[in-house]
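What follows draws every value from the coordinates through simple rules; no lab data is involved. Note that this is a predicted model, so its numbers are computed, not measured. Cβ atoms are built from the backbone, for glycine too; each structure is taken alone.
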Structure 1
Amino acid sequence: MSNGDRAAMLEKIGVDSVDALFVDVPESARRSGTVDLPKFAGELEVEAQLNAFADQNISPAKVPFFVGAGAYRHHIPATVDHIIQRSEFLTSYTPYQPEIAQGTLQVLFEFQSQVARLTGMPVANASLYDGSTAAAEGVLMATRVTKRNKAVLSGGLHPHYRETVETLAHAVGIETEACAVAVDNEADVLQHIDANTACVVVQTPNVFGTATDVTEIAKAAQAAGALLIVVVTEVMSLGLLKSPGEMGADVVAVEGQSIGVPLSYGGPYVGLFAAKEKYLRQLPGRLCGETVDADGERGFVLTLSTREQHIRRDKATSNICTNSGLCALAFSIHMSLLGQTGLQRVAKINYAKAHAARDQLVTAGFEVVTPRFFNEFTVKLAKPAIAVVEALAIKNVLGGVPFARLQNEPGFENHLIVAVTETVSDADIATLVATLKEVAQ
C-alpha cells in the first residue's frame, strides 16, 4: 500500500493520521517501535524463544491462587477435554442444515435445558459470546420489549460488564444510568427508575462478592413497567444460592466459564442467556427445539434464529454470528458429569473454603467488607491494593484482584477482591494470610 493510498483512506474516514485511529488506547498501553525479535529464525529457535516468554508467567496451578472478579479457577475433569477433542465436536459449525446436524442440535438442546434448570427460567438460548455481551444483549432486548430507552445499572455490577453495556447501548442510542459504586446497596437502583426505564441490571453475587436476594427489586422494577436483568459472573454459585428465576428475574445473563471452561488468559468463554417464556421471540442468538420427523422419530431443529442472515435485517433482534459452541459443549459435559448433587457439593465446598479464609483473615486483623458471599469477598487493606498484589506476586502468591484494576473509583483504592474455590488448599489459605501480613500491614 502506498502513502497515497493511506492518505486517501484517512481522508475518507475523516482523520489526519493512522495514530488518530488509536486515540482510545491509553498511551501507557502503546508500544513505541517494533518488538525486539530476530528478523528470521528456525522453528527450534522460535519455539525456545516463545517458551522463554511463557516461563515469565506465573501458572495458577503452581502457586496459591485467589484471583476471581469474573473469571474463576475450578477443577475441570479430564473427560471434558477428551470429549470436546473428538472430531465430530471439534469441527462442528453452525447447524444450518438440520438433517445433517442432528448431533449439534441435540447438544445445544440439552445445553439449553441445563441452563434453564440452573437459572430457574423457562427458556434459554444456545449461548452467547460471554457474560458481559449477554448482559448487553439483555439490555437491548429489554428496550425492544418495553419500547423504553433507559437502562439502570447497579453499583455492584462488574465494571467490565458496565462498560460493555454502555458501549453497545451508546451505539444504538440507549441511555444508561450507572448507580454509585457500592459493596452492598443493590436496592439503590430503585431510586433511578422513571417512566423511561426499560430495565434494571443487578448482579448477584456482585463484583465485591455480595450475594443479594433481589426479589423485592424485581417486584418494584416490574411494578414500574421495567424488566429486571440479573447478572451472574460466578455460575458455580447457582449450585447453592437461590436461582434468579426464583427471585423473579425477567432476563438472566450469566458467565458460564466456571463450569467446563479453563481460564485461558481471558477467553474464549461462554455466555448463558435465559428469560421468561413470553419474551421468547425477543431472545438474541438462536434456540434449538425438539420435534418428531415424518416417521415419528425424535429429532431436533433450529426453532428460532433471530440473526439478520436468517430474517429481514430490520426485523432481526441480534447480530450474534455464532454461539461459542465448543465452550457450550464443554459446559454441558461438565454439568452432566457433576449432576445436581455434584454441583451442589462443589458449591458447598467453595462456600466453606471461602468462609474459612474470611475467618482467618479477620482473625489476622484484616477488614472484610463483604457482608454475605458465596466464594468471593472483598478485603479493605491499609494501603493501595495494586501495590499489595504486586508484592504478593513477587512472593509467588496470586492474592486477588484490586478493584482499582477494574475501575478507578475514589475511595476504593484499597479494596482487594479475593476468590476462594475448591482448588484452594488449607495451606494456600494459610500462605495468603501470612504473606498478606508481611506486605499489607
Structure 2
Amino acid sequence: MTDRLPAREAIALVTDGFTELRVPIRHFRPDGPLAWQGYDEARSRAAARTGEDESVVCGSAVVGGTRVALIAFEFGFLGGSLGERTGDRLEAAYTHAREHRLPVVSLVATGGSRMQEGMLALTQLQRVARQSALTREAGLPQIAVVRDPTTGGGWATLGAGSDVTLALPGAQVGFAGSRVRPPGADPAAYTAEAQVASGAVDAVVPEESLRETLALWLALLSAPSAEAAPVPAALGAPGLPATGRDAVDRARSPERPRAEAYLDAYFSRRAAISGDRCGGTDPGVLCGFGSGPKGRTVAYAAQCGTATRPAGYRTAARLIRLAGRLGVPVLTLVDTPGAANDARAEREGAGSAIADLFAAVATARTPVTTLVIGEGGSGGALALAAPDNTWATPDSYFSVIAPELAAAILKRPANEVRATADQLRIRPQDLLDLGVVRGIADHAGK
C-alpha cells in the first residue's frame, strides 16, 4: 500500500467482504462552503479519476472472521484530505460501530485538512476526536493502519489516536507533511520506521502480512474475559534458596528463564504493542495481548531483567489501561534490578512514569496477576506488581533495595552483604511468610 493503493484495493487486500455504508451527501453552495473558485471542478476531476465521490470509503467488513467497521482513505481524491463531507462519513462509521458493537479498523492515507473548506475542514478533527473518544468509552477496540502518506490532522486523530497503530514499510508518517516541513528537515524522521523507534507506532507490517496481522489483533481484542489470568508455571530450577544470598544468585543467574520463555510457554500466539506515545520505547519491557490458557485473551507486561526505563513504565501503564477499557485481564512478569537511575532517565521523567504505573495498577478495571520471575528490585519492580495477587517463582527475590546497596547505605563492609541479604528477608518463602506474595508458583506438570 506504500504505492498509494486505491481505497477499494486496500479494502480488498485485508477483508473477506465489504458492504459500504451509505451516508447522505451534504449539499454545498457552488464551490463549497467558502465559495472557493474552482473547488467544484477539482472535486469533479478527483471523482472521475478515482471513481469515488469523497476522500473516504466507510462500511462494515469481515477481517479474519471478525466483523468490523472499516474506514479507508482514498488518497487520489484531493490527497485524502478531510472536509465536511469526510467528517459526515467518519462520524457515521463510528456511530455504526457503536450501534453494532464493532471494532473500528482505519486504513489511513491523508495529507490533512482540505484548504478549500478552510476552518470548517479543520474542525472535522474535533468531530473525529469526539467519535473516537465515544467509541473508546464504549469499550470497542480501534486499530489503525497508516499508509503512505499519513500526515496532518488525520495522523493526529485516526492514526496516532487508535489503540493499536500499525504502519506499512517506508510510509511517510508525521504531523508535518513534506511541503510544510522546516528547510533542512531530515526526511528519515517522518517515516513509519522512525515512528516505531520513537514509540508512536506499534509495528511496521509488510503488506503481504497485513491481513493476517489484523486478523490476529481483532481476534485477541474482541474476546474480553472477567476472570483473572492464571499464574504461570515456574520454569526455572526447583527447590527454594537456603539463604538470601542464594536467592539473589539464583535470580541473577544467566541460565534462569527470562520473560520471553515465560511468554512462549503461556501463550499460544501473541501480538505486541510498543512505545509510550511520548517519544520513547524500552526493549526491556514487553507488552501486548496473547491467547493464554483455555484460549482466553490476556494482556501482558513483562520486564526482561534490565533496568526499566521511563518509556517502559509508560508503555506498561498504557497496556493496563487499554486492557481495562476492553475488559481483558492482565499478567505482569517482574524481573528488574530496579528502575534506570541515570541522568537520561531523570530527564525523561522516571519518577512521574513510575508514579503513573503505580496508579494504573491500583485503579485497573480488570484483574491483574503478577509473577516475580527473577529480580524484584525495589520500587522499580513493585510498580508492576498487583497489590493482592503477586506470586513468586523459586528462583526469584523481592527486596526494598539490593543487598549490596543496603550494606553500602548502612556503611557495612563488603563481607557483611550476605548477612544483610538474610536480614532483608527477600527469599520467596520469606515473602510468603510476610504476606508480600500470595504463593510460590508450582513447576509445570506439578
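Given 34, 30, 27 as the derived value for semi-axes √(5λ) of the Cα gyration tensor in Å, which of the supplied structures 1, 2 does it correspond to? Derived from the structure labelled 1.
One of 1, 2 was used to compute FRET efficiency 1/(1 + (r/R0)^6) of positions 59 and 243 (r between Cβ atoms, R0 = 41 Å, to 0.05), and the result was 0.05. Which label is that?
Working through the options, I get structure 2.
From 1, 2, which structure was Rg/Rh (Cα atoms, Kirkwood Rh), for residues 75-298 alone = 0.99 calculated on? Attributed to the structure labelled 1.
Among the shown structures 1, 2, from which was the value 20 of relative contact order in percent (Cα under 8 Å, 6 or more apart) calculated? Traced to structure 1. A value of 9.0 was computed for mean count of other Cβ atoms within 10 Å over residues 51-58; which of 1, 2 is the source structure? Label of the source structure: 1.
Comparing FRET efficiency 1/(1 + (r/R0)^6) of positions 35 and 419 (r between Cβ atoms, R0 = 30 Å, to 0.05) across 1, 2, which is largest? Going through 1, 2 one by one, FRET efficiency 1/(1 + (r/R0)^6) of positions 35 and 419 (r between Cβ atoms, R0 = 30 Å, to 0.05) is largest in 1.
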